[in-house]
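A short reminder: the numbers here are calculations on the coordinates, not readings from a lab. Quantities reported herein were computed from a predicted structural model and do not represent experimental measurements. Cβ atoms are built from the backbone, for glycine too; each structure is taken alone.
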Structure P
Amino acid sequence: MSIPEIEELVKGLEDETKDIKKDLFKLCWYFRGGLTLDEAYQLDVESRAIMYDIIKDNLETTKKTGLPFF
């Protein structure tokens, strides 16, 4: 690989890492202390996707019922 290709690969990996961290922080926020950051880091991709589906369903239910989402 050339230097520019390596730099592009590293930049892509850094961006991917940042996205994963952001997703983990969001999960912890949605779970309001029910999930620590250490626990979030131990989750596999499938488990995170399932948790996000649950969050999405809960948000939709909250919107439909008009209940506050804290």
Structure Q
Amino acid sequence: MTVRAKFVCNVKTQTMDGYTVKFTPVTSGSEENDQYFKWTPFGSLEMGTLNPEAAEQFTPGMEYYVDFTPASKG
């Protein structure tokens, strides 16, 4: 089973060690956001990357889907 949530990028920071990107769940702004806030996980998400090309994919203010899919134990 996959659980999909919708988060907004709040901040992207470049550091000496790479990039940090912080997200919070959407809470309003559209009918879809209202439904995501009502039915999916909430909290905060913080990620880091050393890869500048990966960091370029995240823009503060943009919304992103986050899918949680079980990984095999292999």
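Annotations
- Looking at volume of the Cα convex hull per residue in Å³, for residues 2-41 alone for structures P, Q, the greatest value goes to Q.
- Entry that produces -4000 once helix-only ellipticity at 222 nm (-39500 (n - 2.57) for each DSSP H run of 4 or more, over all residues; to 500) is calculated, selected from P, Q: Q
- Test item: distance in nm of label points 7 Å out along Cα→Cβ at positions 18 and 50 calculated as 3.1, pick one of P, Q: P
- Taking distance in nm of label points 7 Å out along Cα→Cβ at positions 10 and 34 as the criterion, the top-ranked structure out of P, Q is P, with the highest value.
- Which of P, Q yields 13.7, 41 [Rg and Dmax of the Cα atoms in Å, calculated]: Q
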